[in-house]
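The structures considered in this document are given below.
We did not get these values from a lab; they are worked out from the coordinates using the rules stated. Since this is a predicted model, take the numbers as computed values, not measurements. Cβ atoms are built from the backbone, for glycine too; each structure is taken alone.
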Structure 1
Amino acid sequence: MPNPLKVVGQGLLSYHPGRGAYMPTITPLPDGTFIAAQHVGEGLGSPDNYIEILRSKDGSTWESGRTIHSSGHKISEWSYRAPKISVVPDGRLVMTASRFEKIDNLFDPDTEELANCEMVLTWSSDGGISWSDPQVLTVPLPPSRYTWNGAGSLEQLSPDRWMYPFETWKPIGHVGIPDQKAAALFSSDQGKTWEEYRVVADDPTGKVLWWDQMNSLLPDGRVYTMFWTHLYGTQDDLNNHYAVSENQGRTWSEPRPTNLRGQVCTPIPLADGRVAAIYNYRHDPQGIHVALTEDLETFDVENEVVVFDAGKEATLGNPETENFLATHMKIAFGKPGGTLLSDGTLMTYYWCTAGGVTHTRWVRLSV
């Protein structure tokens, strides 16, 4: 049987000599052009990260150089990460992003403390040329016990029900283990207010961590979310798990395991009901893979496609300790994502390191 997935195009999104580009996303626009966003800085978790906007007429060649930062986006006070742009019904663009308090160490692997973070929205009425001051979302959790950051992407479940997924962790000053959970805020007025809070996945024992929930809207209206599933305090990942909501995120199924042995894993629904998943494969040989499923649980790993082979540049040096979180801060590729284009092809994207330069790439696949 021939492989149903085939690479039909690939190329560079952007690179910055002397700095790195991380966590890209690509969004097709109604006029047939593309807009992308990513964060740029000295390192994956460095305090100097800012958001860059890129444009393309054909999805192949990209122009960069513009940032979102104006007086309202204070890069002197905040480190911005993980942007994602969506087109909303009135024609505007909205970007979700996380901005962390600018301190020397975004994350301390020894204490497991994460810097204070705000989840923000910023709006553009001119196709992404200029952006509004950030709209900060309020999370109804005590900041003495939790910090939080965005995960996945803004999901427009219906014109008047939007979902903003996030995950929790341990804030600076809290003594004890993290209370990590995957959750989401919901808006019923197209992003003006976000008053509804729901838990997507949580292990009350604290043993299982539901990291990097990556969500998608299936053609039948269900919400399908995949998790990087990790055992707290160990070096061990479980297989990627998934959860489904049949009522627009109000309740969720218990997470179930897939047969994928990955970390960050993004589902991309296809028009025929199948789902493609692009995920980080962190076992030798490390890289980024894409696989298909018909039942949301069992993926055709025998016919998956490797869109990036990390080779000897899977990590950036050695961690200072054997702590798993310290090890993870040395990764050299990751956060893959994708979108289904109007011609039926998959546009995927990720960040990686080659020749010592950390940059972003795109790969287009036919199905």
Structure 2
Amino acid sequence: MKIPQKYLTLLSICLIASSCENSSGEESRRKRIEVLKIQLEEINNEIIELEKDLHFLDAEAALTSNRTLVTTFSLVASKFHHETEVRGSVASRKNVLLTAESMGKIQNIYISEGQAVKKGQPLVSLNSEVVQNGIEEIKTQLNLATVLFEKRSNLWSQNIGTEIQYLQAKNNKESLIRRLKTLESQLKMSTIVAPFDGVVDKVVAKIGEFSQPGLPMVRLINPKSNYLKADIPESLLGKFSLGDRVQIYFPNQNQNQSSVISSLGQVINDQNRTFELEIAMPEVDFVVRPNQVVILRLVDYSNDEAIVVPSKLIQTDNRGSFIYVLEGKTEDKKASKAYVSTGYSFDDRTEIVSGLIEHQMVVNKGYRALAQGTLVEITVDK
């Protein structure tokens, strides 16, 4: 921008006047005027150079004013997978509520909550005095019946006596043996034992209470039998296989683990249209309880040679979904709409099934300012 000549003249006059006031003589004033003239000439020269620079920049801006700055990237096939997230829970194959098999008053409780027990170890016993007395009585009768049968058997072997007497003695003995076994079985039922190695989770029984068949007594669990299970929607049928990796998140402990699918349900639940999936319990260093909620992430689709773009680049118009790509020569690049068919989307990335090819230049930053045929200038993404 050029400074008008009248302002330069006025500036010179002011400077000269100021100098004159401070000068004590005419010679000093003349020297001061010469100095100011030199400075004025230098200022004019600098103004001229600046105007030339501005003129050049204005011309350059005019050339590029119709171009939009963008950044680009080249498409390269890469691995892509899609995950589905489902809610599951911790389950146990050895989580049982032991109940009484016979009636009777609870006489002894041999365990406490949290105690580790072995298979076959007595946990609770009922009053079995009546059964024990019955066993003793039968044993006495069985001893007599055995002696009588032996004698009848010896006589019968010598053809002494009748066959009926021999058969009666034999039947009496065998009947008492069966009755003794029945009472011994009833005696066993009066004691609840651990069906497997585990930990006593809860003791419901109380000494002195009267037990009924089916009445809960003790809950016994085995933490080593824990596994994970989830109900998977029918729409995902056939997406998973035994041994597939699964990412597991335990919300209560804020812990991430991984494991594999150990079982796939073969039946669709007609109530909620799901099938059951089981995952092996990973080894963890924190406490996990049955029925605890977990979040499972399973891979339901994967492609090792997928064309993938950031999901934000996909736009739509009345023809469908499109992405801006570059066409033309290096010095005359234009934006062009490439209409695409999309597949799965995951982690802000979308698979392009058709419409793009490998090594094609895709517009990244600046895509929202484009239209079909817009001239672009490629800049470096910083």
Structure 3
Amino acid sequence: MSAASDGDSDVDVARLTSVLSSLFGAAGVSIDDARVTVDSLVAAEVDGVSSHGIALVPLYLERLQAGGVVADAVPSIVEDLGGLLVIDAAHALGQVSSQMAVELAIARARVHGLSIVTVRHAFHFGTAAFWTRQFAALGMVGFAFSNTRPLMPAPGGAQRVVGNNPLSIAFPSVEGLPLVIDMAMSATAMGRIRIAEAKGQPIPEGWATDDEGTPTTSPAAAIKGLLLPAAGPKGFGLAVAIDLLCGALSGGAIGSSVKPLYGNAAQHYDCSHAFIAIDASRTNGEQGIAGQVTSFANEIRASTPASGTTKLYAPGDLERERRALRSTSLPLSSALVAQIDALAEKAGLTVRLN
């Protein structure tokens, strides 16, 4: 590990992966389950999505210790209708049940051309794009959705009624550079607000309100208050649809039945997920849709920039650019490094980041 600017430290990715895997192993998680969980969190950090990266490790470990997440849970198929399946995650780590769901969705899409796998009694699964990129790598169009505990009000409301419910869609391309959309239905993720609070920084206007519905730039007030939906009623409507797609279709929790992620660590989070796979290699000739995806992405990149803009990106390009820069090392705050090392010491491990 070497020093970096602004209180950050450059951490070797391989070492980070090893330390985190050991931490999850010490918490009773199997080698395979620890691997997919750590891969998801490290990938988010490498992509620059720190709200879904290493900062979540203390939360995950706290929940494993308290029982809110079950370390040795084995997700199972509870409904199988061929192209439509339902998995009961049994409150396993979200990455464990999600990997199972993605693999099932891929296998069934190869048979039926299209498949939908929903998951109930689930936990946080990291970034949605981590899952949809797996579909695109195999020439499929992939969708991933999740619901969360209520964080946003109805338009004009002052009460949390729906989560910021993320979605990701990934399309395969000829060049192996998938076009990837990944976003939550709020103006920003709660994780980004928590990071701003930890750094003592204000948040931009339009992200959130306080608990009385008054717009705020205070992250502390926002955490106690309400997130605002992206694009107003449009984002709110999509969030409602995702909640039902994940929760109602799986027979799992929706709305206020999903519990706070940063709440009682012994209480199950109980969110729901949905994954859709489309075997796009079956349509549009031998190349499938990949050729058109590539052409469209290149058209976006080559479009006329506005004054002051030097480069335009197709969806997924920016994260891919960050991955290229951070493939072997990435910046982590010194405080987070110290926190991870303290957890390792508490677990009786000899491995450290610093």
Distance in nm of label points 7 Å out along Cα→Cβ at positions 41 and 113 gets 1.7 when computed on, of labels 1, 2, 3, structure 1
From the coordinates of one of 1, 2, 3, FRET efficiency 1/(1 + (r/R0)^6) of positions 177 and 329 (r between Cβ atoms, R0 = 25 Å, to 0.05) came out at 0.85; that one is structure 1
